[in-house]
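Pasting the structures in now, so scroll down.
What follows is calculated from the coordinates using simple rules that are stated; it is not laboratory data. It should be emphasised that the depicted structure is a prediction, and the values quoted were computed from it without experimental measurement. Cβ atoms are built from the backbone, for glycine too; each structure is taken alone.
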Structure 1
Amino acid sequence: MSTPTPTTAYTPEPVAPSPVTPTRTPQRLGDRVFSGLSTGSGVLILVVLAGVALFLVSESLPLIGADPKDLPGGNGLLRYLGPLVFGTLLAAGIALLIATPLSVAIALFISHFANRRLARTLGYLVDLLAAIPSVVYGLWGVSVLTQFLKPANGWLADHLGFIPLFAGPPSATGRTMLVAGIVLAVMILPIMTAINREVFLQVPTLHEEAALALGATRWEMIRMTVLPYGRSGMVSAAMLGLGRALGETLAVLLVLSRTGAVTFNIISRDNPSTIAANIASQFPESTDLDINTLIATGLVLFVITFAVNFAARAVLARRADFDGAAG
């Protein structure tokens, strides 16, 4: 009897599936219009920004080969620009130092401590304060705040005169860098408070309830959940307030008694001016190279503001991976 020959089973080769071409849903007319407007707005911002920078640079070029004696002050551009940059940074720094903790405290009270009716009322008041023109703040500062702080300036000079900030002698008029910094702090406080308030309200409720369930007090819950979550938002609010303080004009022009001195003494009669206030006060009477010099100072302010915003974006980018508010 013959043995049957084994047969090999036939295995068909796998056939690769044909690629599926995704079908794109045609956009509606409204979507296309909105997309075009958004793209055009972004491009327009870049064009305007580039145009402003190009104008400032082109109008500052005549100063390159100019005789230093022909410039304001007769000592060259750097000597003219130094006190202005110093005064701008000093006034903005004082304002930011005062407004940052106050804005965080007010925002926390509105979002986590006040009842609903009081929180709504305070929120409306904060938004209204942001809409007050800067000239009103300047008039309030020169009419009320200068007179109110005169005794305080004398007390600071007598008891804290060993600190360079309060070395004195105090100004007789009260129009000092301290008053300018306080006025700027009041001006930037509403916008910073509004941003911080919205950031704190975005904290997930489950995080807060979990912290309270583990036995944390109200302050411990805020310290462990609310503040870390909103850190990037607080940095954004501070940088936005700093940008406004750097460019403020009328309020500083009305409040500050400017002498051009470079000093950290913020209660004396010798005060450096700011770039924006100097441009506003000197531009109407300037001609030829004086105008180019003022435009060059505007270019410096433009660069400072751009650097501040760039630094803020860098800080936010570093915290984007582990900060809840940054996404």
Structure 2
Amino acid sequence: MGERIYVIAGKDESLVGARYQELLDELLEPEQRMTGLFSADGDEAAIAEILDEVRTTPFLTDQRVVAVRGADGFVSKHRDILEKYFEKPAATGILVLTVAGWDARTRLAKMLPKIGTLIELTPPPRWKLPEHLMQYAAGKHQMKLNKDAAEMLVELIGEELAQLYNEVDKLALFAHGAPAIRLDHVEALTGHHRIYDAFEVIDAVIGGNAGQAVSRLRNMFEEDKSTEYSAVGAFAFHLRRMFQAKALLEKRTSPVEIAKQLRIWSNKDRFFAQLQRISLAQIAAFLEELAAIDHATKTGQGQAPVLIEQLVLKLASAGAATNR
């Protein structure tokens, strides 16, 4: 007898959902799902109905698949009954449970390897996210996602997989007909407004105009609520490009060549004007402050809008003093 129970465990709902769909593809042909699949939400599922369904004789399929999604509460509530089912699972039924966590110390967890499989999912680390998105684009949309475009997405959107997948889905439609999703597609669809807004805030900061800098920053957050999760990335993207350009300028590379290397197509004159008014050390310090803000927001020590505004005020005040 093959595997009778599958438990898909992971805190990232997008990863769990994708693996759940893959498992269904492995267990049932698409045309068999109408009669061979029963799916229920864990908050609404009744244990008696679930067990009746999984024990039902398959119709027009070799096996019947019964899935309970978001089953953490379902498992906790019906643990004793599920233990009895694990002792003697249905011969032609497959039970699939998706959960955020699966405690290895429980009796259910210790029983599972004898009659089923635990599929544990963890999000890839940040440095692997671009490659992960490239694989997602190829698998979901049969489209190539260029590495530099994937890296920019992670920079702008952050590490939340559900949001990253959503952006890739939109980009696949936006770039339809192109051989690949390119950096300019990401800039046009995802990053243009955020990068431009960050550019304007930084320009005001360098000029020492605190009021204008804060006003533009607040507009960023008011116009798009999702900016709270991507503002640090937008500022970091622009500042990293400034750092690279400033370093190249100090090596006497021409602005024309720098613009070509760093793909600076718009606001070129203002971009290089910014560089004339700020040092490499100041850009590096700005990036260090942003890294600290990124850590603070991810560990619950502060909110991005507040922390970035404090930083903007601090740096704009310093810029005003320097200009005087």
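Supply the structure label, taken from 1, 2, corresponding to Rg/Rh (Cα atoms, Kirkwood Rh), for residues 28-99 alone with the calculated value 0.96.
Answer for the origin of the read-out: 2.
Work out which structure the value 3.7 belongs to, where distance in nm of label points 7 Å out along Cα→Cβ at positions 156 and 252 was derived from one of 1, 2.
It must be structure 2, since only it matches.
Mean projected area of the Cα convex hull in nm² was computed and gave 35.8; which structure, 1, 2, did it come from?
That value comes from structure 1.
Upon calculation of relative contact order in percent (Cα under 8 Å, 6 or more apart) from the atomic coordinates, which of the structures 1, 2 produces 16?
2
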